[in-house]
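As structure tokens, here come the structures.
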Structure P
Amino acid sequence: MTLLSQELRLFLRARLSVIAVILLTALTTASVIAGLAEIDRQRAAIAAIAPAQAEDIGAVADWIDAKKDAGSAGYYSFHPTWDPPSRLAFAALGMRDVSPYILRVRALGLEAQIYDGDTFNPELALPGRFDFAFVLVFLAPLFVIALFHDLVSGEREAGRLRMLQALPGGGLSFWLRRSGLRLGLLWAALALPFLIAAMVSGVAPLTMLAVLGLAFVYLLFWVLVCGLTSRLRWSSVANAATLAAAWLILVLIFPTLANVLVNRAIPVDQGAEIALAQRERVNRAWDIPREETMRRFYAGHPEWADSPPLPQAFHYKWYFAFHQVGDESVADQVHGYRSGLEKRDATARALGWVLPSVGVQALMTRLAETDLEAQLAYQDRIRAFHRDLRQFYYGYLFRDRPFGKADFAKAPRFEPVADTRNPTP
């Protein structure tokens, strides 16, 4: 214990090393504050859904009640869906920074609604937002390099290396003690701000331990890289340049190249192309006989086949039918798009075993439930809710039942993932 406290006193005399630890603490603190602020903003937006929805539906209901037209009710009524952030989302915002977490849908064609704003560019979004995961993956290795590049070479250049190794408690135990102290201080600079933010956010203890363990292992990896470099017996300047190049390659260049190669090896069309294809099929329905559309619709949905024939005038059940037929016509494209995204994601996760920066980022977003898997799960909940909406309005449209103000309260309500700390409109 005396030797460790002596090491701590020596460390505190190294002004640049102390400044490095303080700076990492400040950056980590700023990152968790920024993450918490963003999540609070998202939760506030979700909490504002309920009053806005009530006002919107109230205005539509007053107008619809005069005509009792279910088609108009389905056409003009927007129904909100939302993806509440997990308690750890502040630490790794992931895809919540580039994908919608609130989407208002109608009982019309769903694919165009889901993919209409799909302009996600994985190359531009690769580094991510400034959050705890960003500081851990991209910045923390630089502080390891700053504290460890001259750990051995600095003593050699000062002429103290042989003396230190000859002292009692010298040798391997000496370097382990000195390295362990610096590693511990860097880990504490990351851990303390994160722990405070995690407790404020209500993160489960096991999840906190998982993040702290992940941070420690990642820092340890970079300490080992520094240790291997020191065995080359180069100067401190050469060590720093080599380690900076290693950081550039392992954290920036290789992950970016891997991302480009994965995207080329597994080509995936943009979701906007699905929205365009769905719209083209919907627009084509205006140019073909209505009976052809209804035959295709009834073939896939025989439960509505006994609906009264279409009148000569416009009827909303034909309009809703060709929207559903439009969705079903792009089902293979949707499946291929999703399958391609999942293959890309699986390949990227596999690369995490080779590139630690990729692996840590993937694990952080998985723990925070902000990765592609979470985004696709949200889309699945939207699709299930949209099916319920369609069935609800079809019960009025295909049975020619009147739809009044009281019927708006009977419409299905979206149910997000349960989380007692998240607002539920």
Structure Q
Amino acid sequence: MIALGAVMGLAGCGAPAPPPAPPELLTAEGVERVSVDRADYAAEMRSFRASALFLGEALLADGGDGGDGANGNVVSSPGSLLIALAMLRSGATGKTAEEMDSVLQFPAEKRDEAMNSVLRSLEKFDGDPGAVDEDNPPRKPVMHPANGLFVDKGVPTGQSFLDTLARHYGTGVYPVDFSDEGATKPAIDAWVNRNTGGRIKEAPAQYDPDNTFSLLNSLYFASAWSSPFDPNATSDLPFTTAAGEEIYVPAMHNELTMKYAEGAGWQGVDLPYADGFVMRLVLPEDNAASAGTPALAAFDAEKLAEVADTFDTARPASVQIQLPRWDHKSSFDLRKVFEALGLENMLGTTEDFNNIQPQMMITQAAQAANITVAEKGTIAAAVTQINGEATSAPPEPERTIEFDRPFHYQIVHGETGLPLFMGTVADPR
């Protein structure tokens, strides 16, 4: 263990400036990020895809708080949550480590090495979110993943945890003073704002000065379609909402070659972006069904895995597509999601995260996500945040879950097959 306070403090804290100067990044000394070949981790990639689909199902089932969830619209990022949980797992031991591997379907071995290969694969499309003209999504997709771990500079952080972050995640930690909300909250919010191109301006979890650890992952995606929709072909057409109401919304039209697949009770397409990614659109047999009908309820993680396997072998076909525009956002209390998944040890332990901080427990977890889909392309952003406190008093859990499952979409990274964003659209207004 090393005492961060003896090593480093906040950078530039004496001179106020908008946005606030970020803390200096502390990494494990002498530890370089290892180079990996994704082809060596085929089994682990299958585990990660299963885990991402499982997490996406849990997020959609929860439905989120606020945002557009009242209309049955949900947008989430199982990809961001998967990366955040993988980083948290790298510091877990004991029953919590066993529980996370079992519940989350993580690879039995080489988990961090495989996640390293995922991140490197995404980084091929890395770019500055702040430089994107969101009115004209780029032909070369921008997929910007970022990891930010803020730790209290007065609390020791485990050397083995720092080594893993440097070796496989290409990052370190930012030492801050959580009791100084005036300096630390703006620094965390500035990190969120910068890494999402301003689409998400604040960290999703409410700030708590008693925390000593805050793990964040952000994903930002911007891309033009391979073949944009002609705005002149967009017209108001009927759409049946999850509540059964017929409304008129702007509907886009296009005809192009793309993967088409169908199975028991569904049909779908992989609508291609300009490079590297597709939007997977899955339409249940009864597309006018409400959220509680069997047709939509059947799209659990197992069904979505079947859909993914079907698309793996699907062939391109000429398809005429009609698709509404939408602009949605959601937020999630991830503690509710974790409780519903049965991650009791992870939420209650004060011993199994000692490799991160002494007697650390999870205090808060949240995600914010948004997406804009229009004729030219797609812009999407998400931030996942998991906070902890070095203490021995676990909080009382609240066990609630809300199910809300309208029509389904994912943004899938072509090389790994991981669903980075996932959502439902029940009312595009």
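Some points to look at:
- Among candidates P, Q, the computation of Cα Rg over 2.2 N^0.38 Å that gave 0.97 used structure Q.
- With Rg and Dmax of the Cα atoms in Å, for residues 197-284 alone derived as 22.7, 73, matching label from P, Q: P
- For -7500 (helix-only ellipticity at 222 nm (-39500 (n - 2.57) for each DSSP H run of 4 or more, over all residues; to 500), calculated) the corresponding structure among P, Q: Q
- Top of P, Q by FRET efficiency 1/(1 + (r/R0)^6) of positions 253 and 277 (r between Cβ atoms, R0 = 41 Å, to 0.05), largest first: Q
- With Cα extents along the principal axes in Å, for residues 61-244 alone derived as 96, 33, 17, matching label from P, Q: P
- Per distance in nm of label points 7 Å out along Cα→Cβ at positions 85 and 365, the highest-valued of structures P, Q: P
- Identity of the structure behind 25 (criterion: relative contact order in percent (Cα under 8 Å, 6 or more apart), calculated), options P, Q: Q
Every number here is computed from the coordinates shown, using simple stated rules; none is lab data. Bear in mind the structure is a predicted one, so any value in this text is a computation, not a measurement. Cβ atoms are built from the backbone, for glycine too; each structure is taken alone.
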